[in-house]
Structure I
Amino acid sequence: MDEKRFLTGQFQANRDHLRAVAYRMLGRHGEVDDAVQETWLRLNRSETGDVANLRGWLTTVIARICLDMLRARKSRREEPIGPHVPEPVADTQDSDAEMADSVGAALLVVLETLQPAERLAFVLHDMFAVPFEEIAPIVGRSVPAARQLASRARRRVQGAPVPDADFDRRRGIVEAFIAASREGNFEGLLAVLDPDVMLRADDAAVRLGSLAEIRGATAVAEAFKGRAQAARPALIDGEIAIAVIFGGRLRVALRLAFDGDRIAELDAVAEAARVRAFDLVVLER
């Protein structure tokens, strides 16, 4: 069989699956069609002879496309529009209606409130059983961070608060990290950092003196030793985090991911517009 014909057949066999993934990610039929078409174009441009699981490969490709589309939507600061089912073309009428019914307008409204990476992690894992080991590289995070993204999204979807025991444990880890940082306690920092911890900083944080990326507990501990004088444990968008506050204003937000009793990832955000948009609650004893 001609390779082109084989790929076309495989793509058509997975089209409904790809549309379902894209619809849950995007919630807008026009964008779904664009994402599916772009997936087809990338399939045609790629060497897939060694791909053992083409369905998984296609799922990853359309997930990346949808993530880029969601991020572009956020960067344009679009107001979420309520999910709707437009008048479909004749050959997709039944599948469009079934897709909308299977997801539900209420769920799509909640999904619109999630950050792009949260939405991707939740949709792929909870709706399509994609393992976090495959989700992590799509969102550019560690496996624990990807797991936490899905957990955060799940709580928002379910309307459930953070469990008290989990909250208290993570708050204790953050307080220990801040205390060790202020005191220059290198061993204390290592005790609360995962050996493979990663710090990422946006461009604004880099201009304040951070490296764009730091890997490993020793390097991260060295970077924070003797610092954190203005750091406070906080809730940022409802999640345990570290807030760096000068002059009564949030200047840098350190969003965290945990693996057990250790910090696995720190995401330093200092870009002014993003910082202003955070919902901040400083935690005081």
Structure II
Amino acid sequence: MRMGKRAFLESPSKRVTLLGMSGVGKTRLANILRAEGWFHYSVDYRIGTRYVGEAILDNIKTQAMQVPFLRELLLSDSIYIANNITFDNLKPLSTFLGKLGNPDLQGLSLSEFKRRQALHLDAELNAMKDVPSFIAKANSVYGYDNFLNDASGSFCEIEDEQVVDDVAKNTLMIYIEADAADEKMLIERAAREPKPLYYRESFLDEHLSIYMHENNIEYIAQIEPDDFVRWVFPKLFRTRVPRYKAIAQKYGYTIAARDAYAVTSADEFLELIGGALE
């Protein structure tokens, strides 16, 4: 969706998609807007609750079944297990996505890791396809005029152009761009707290081969899961940046992460977006 500043600010119903790497402030802005009357559509939340919710529970139950005490209670239907995904706590989703490597360190085999990666990609595609219906639902069911699509950090990995086109037709796409200082901070944070990530299969195959060669590793089970994430994250980051820039150039607009971080209200958000449209 392309539009000028005046048309955007005067529109009675604003629809915005926030794009960018995880950690640049998308959900922070979403929380501010939600508190001031915007409908917050979290793609990660939709993925975790709608499209991989059953797989998440199956994974938890598989772990629980290895504990004799819990196994007996589960088999006798004496207890049930549920995940508690919220906009601010997506750990059940990230735990399911998992990390590659040594099973003694909760690492996954390559085949299982790729299976979960494929499930995540399919779920993300479906969650993005749901955006138009949620725009309508936000207004007709819940009475919200303004809609925010809080996209996942892996949005730029979507290769289905029709999905991206449909999101762009229905929302104003805003890319939150990290500068060199932001990049350094995000890479340092990933090193301190390695988290599960989504990778394109071609990227994973290429960089996994390089990592194993550099570290004289013969088998996936020899990989220390967190170490691989620390090693690969900077490379993933620098691969995604040009993809996000290309999406912003073709479909939307760009704001600086430092400017997004300075936003403290919906009015300031609108002013920031309006400036990008000028």
Structure III
Amino acid sequence: MRVGLSWDLDTAGTSAAQTHVLGEAATAARFGYDSAWVREGRDGRGACSHPALLLTALSRKDATLQLRAIREVVRANPVRLAEEIAVLDVFSRGRAGLAFAAAGRQGRPPLQVHETVDFVRTAWAADEFRYRGDHVRFPTHTGDDAPAGASFPPARGSDGYVPQWELGPATPDFLTVTPKPHCPRPPVYVEIDDDATLDWAAAAGVSPFVAADVPADTAVERLGRYRKAADTAGRSRAEVEVVVERVIRDESPPALVSFVRDMHAETGLGHLVLRRCGAGDVDLFRFAVDVYPLLQG
């Protein structure tokens, strides 16, 4: 069982919130926590519009935490998303990951989230490619005659190869997104708030993420459905990481451990993320001493 911390800086009342996150995350790393998750926001005084930049700064303060940016698709160019996380992964030597907020939170159709996830994963792993979707086109001149989703140039011998930068002023039909991440395939997660995304993620092998504002019984129900859908699609349970974000107060260690173990048995939970809200948050040191060892037992 991994345990991490998350922050939603849209709720922060001060512009110093990002500095506080860096300090708290570095402290958590010393206590043995596994990950740091920062959600994109643009409304609060302390909001972080590009979590990957904050996490890149954190990567220079600590060398152990897994670094996860929770992004939206409303204002994000998929190419820039792939580039940002790749840079974070290079700086952190393979510790970056990307989670996508649910389509309903953004007022966007689920298909836009699905296509963005598919595009980003392809951009990290492939060299020259193009992409045709209802919401994502790469390059932008890709026509309707191109196959749906990602497609690749036909095979050609070494005699017919021309480097991308020597093709002249016209934009080629197939392009490469750079830089490439340090890890060939950084982990990707998606919130499964809607049925379409739940079924798509289960079939595509994308790890599920359940946010803190989802009631516990609803989280168990949705993750149980995800698990069944993934089994039906023939996906291996070993290829995904089930992540649940919770607000944990100063509950008794036995009760908290029982809750987490029950959720693990029902859903395959492998990563518990403690949402940091400010006053009333569980003490990180006490949790690390009293609860964390019991979760590993």
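Computed over structures I, II, III, FRET efficiency 1/(1 + (r/R0)^6) of positions 143 and 223 (r between Cβ atoms, R0 = 41 Å, to 0.05) reaches its largest value in I. In terms of relative contact order in percent (Cα under 8 Å, 6 or more apart), the structure with the greatest value among I, II, III is II.
Coordinate-derived values only; no laboratory data. Note that this is a predicted model, so its numbers are computed, not measured. Cβ atoms are built from the backbone, for glycine too; each structure is taken alone.
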